[in-house]
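FYI, it's all coordinate maths here, none of it is from the lab. Everything numeric here is computed off the predicted structure, so don't read it as measured data. Cβ atoms are built from the backbone, for glycine too; each structure is taken alone.
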Structure I
Amino acid sequence: MILPKAIIFDLDGTLIHSAPDIHAAANEALKGVGRAPLDLPTIISFIGNGMEALVARCLDATGGGNARLQQTTYDLLLASYTANMTILTRPYPGVVPSLEGFRASGIPLGICTNKLDQPARDICDALDLSRHFEVIAGAIPDRPKKPDPHSLLLCCEQLGVRPGQALYVGDSAIDYYTARNARVPFRLFSEGYLNDFLPDLADADRFSSWATHGIIVS
């Protein structure tokens, strides 16, 4: 087994199953602007590009909307989600022991997510995950989001490794293309929120369970 010098993870759909709380907040926001609710699979298909994109897709799916309506819906969703981030959200089974195993092996860990930076930090604090990570990098205004490689490359720099020495673990096509754009090796957690077919990804670069943490670095 060849271990990377650092491992960087996506958050939603990779380390944590957060879709139920995002779904509840999205429907609360839609209710607030007089729109019909959306089902969980639809909301899951909207996750990955950041909250602004999720709001735009929710409105498109329920009749469209202008910039003012998008901002109102965004504010409602953010308020609801911030107040209720961990009602149902939990780490996937096996995640915590895996993180502990990586740390015991001396591998520094980071998070690179399109989730807003403060909510990303807050949810990791609430779920007692922050202690495992040297870097938590969420979305910040005026900084490009994934699949732009900027945030992933910044994580590598902050962890003190070159891109080729790190491993990025994610659950979506966005994560895959982020890693490819940054020239960082990639592993796909196939039980997350993947909604696109990735024909160029080898079977060896996919895993479906956190039960054995070595599977993603073998």
Structure II
Amino acid sequence: MQPRSSFTPALGYHWLTGLYDAIVTLTMPIARIHTRLVDILHPQADERILDFGYGTAAVSLSIKERMPNVVLTGVDIDPNVRQYALRNAERKGVTLTLDLYDGGRLPYDDATFDKVVSSLVFHHLDAATKLHCLQEIQRILKPTGILVVGDWGKPSNQFQRWLFLAVQLFDGFSTTGENLQGLLPEVLKTAGFTALEEYEYMNTALGTYRFYKAQRV
């Protein structure tokens, strides 16, 4: 599938994609965030795991470093970022399956994956697209499969709220609104996920990053 032309790339603009890793490293405790995401995901040998919105493949590479024997697939809408992801994987000596899709139906059969992980993706999406993507993730997860999401959430204090304005200026006020209000757990429930858990948050120079885990029915 070819990706659609209208989507918000990393950092809001295509020309900034090449700076993504450097900027998040400067503004976020990104190594700790990825370590915690993988802790919550708890990958096991031979599990089929999907990285939804793989970006520069940092989360995928963290998973493979922890558990090399997982069957890991990434899917994203941005062909530009895929080139950076492939180069990052090559530098690490890791072979990754990194698919592209058009933002509609995920290119996988029902009940394909044991687990899905996603980081810093859903704040890019409007309300209808968030719900659609979560319903698609429900479809491709196996029964009782696990979804782990890390993304911007309700600010832990007023200072974090002001910091988050920088994200909103790049990524849009309308798409980030639900995250800002702490509504992502409600969207997960609306999409049919159960056993929702919210873990500790991490404050960053751009806002409050929160961790969620949910289960397919």
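Work out which structure the value 4, 18, 26, 26, 19, 8, 1 belongs to, where P(r) over Cα pairs in 5 Å bins from 0, in percent, for residues 124-187 alone was derived from one of I, II.
I
Of the structures I, II, report the one carrying the highest value of relative contact order in percent (Cα under 8 Å, 6 or more apart).
Details: I: 27; II: 21.
Of structures I, II, the maximum of relative contact order in percent (Cα under 8 Å, 6 or more apart) occurs in I.
For FRET efficiency 1/(1 + (r/R0)^6) of positions 36 and 108 (r between Cβ atoms, R0 = 25 Å, to 0.05), the calculated result is 0.40, so let me know which of I, II that is. Let's see the in-between values first.
Numbers: I: 0.05; II: 0.40.
Traced to structure II.
Thinking of I, II, which structure, once percent of Cα pairs over 21 Å apart, for residues 84-171 alone is computed, gives back 48? Please list the in-between numbers first.
Numbers: I: 31; II: 48.
It traces back to II.
Out of I, II, which has the highest value for mean count of other Cβ atoms within 10 Å over residues 180-187? Working shown, then result.
Values: I: 19.9; II: 16.9.
With respect to mean count of other Cβ atoms within 10 Å over residues 180-187, the highest-scoring structure among I, II is I.
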